[in-house]
Structure 1
């Protein structure tokens, strides 16, 4: 299985609910296509979106945790 990293981003001036809707659509499509996904959990930030450098650091911390998995 191929695993991809997905970053949902928001600049703060877009409605936050779009991050939630877009995230669900992207994840459903990738699952349907058979991809594994590494993505920031929705509990880490609002809707799991990256909006600040602090959020980006949380996202970057996922990479070493997932490295080496098939």
Structure 2
């Protein structure tokens, strides 16, 4: 069974878009064991960990990203 979902994304504020993403992620993670990661995903994560360990890459915490995006839309 497939369903079509239509959201007025172009009309949504940044806050609304982030909130929708949070709700989607929360729903997906409730049943995380039901989904298999693709084989390449482990390779990508290991490569990213390597770049972080070597100091070639850094990451921001999701809460910090949301705070920065929220400030941009204010």
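None of the figures in this text is laboratory data; all of them are computed from the coordinates on show. If you're wondering where the values come from, they're calculated on a predicted model, not measured in any experiment. Cβ atoms are built from the backbone, for glycine too; each structure is taken alone.
Here Kirkwood radius over Cα pairs in Å has been calculated and equals 12.6, so which of 1, 2 was it run on? It would help to have the intermediate numbers written out before the result.
Numbers: 1: 12.6; 2: 15.6.
Source structure: 1.
Which one of 1, 2 has mean count of other Cβ atoms within 10 Å over residues 11-18, as calculated from the coordinates, equal to 9.5? So the calculation was done on 1.
Of the structures 1, 2, report the one carrying the highest value of distance in nm of label points 7 Å out along Cα→Cβ at positions 3 and 27. Could the numbers behind the result be given before it?
Values: 1: 1.6; 2: 0.7.
By distance in nm of label points 7 Å out along Cα→Cβ at positions 3 and 27, the leading structure of 1, 2 is 1.
Assign the value -19500, calculated as helix-only ellipticity at 222 nm (-39500 (n - 2.57) for each DSSP H run of 4 or more, over all residues; to 500), to the correct structure from 1, 2. Structure of origin is 2.
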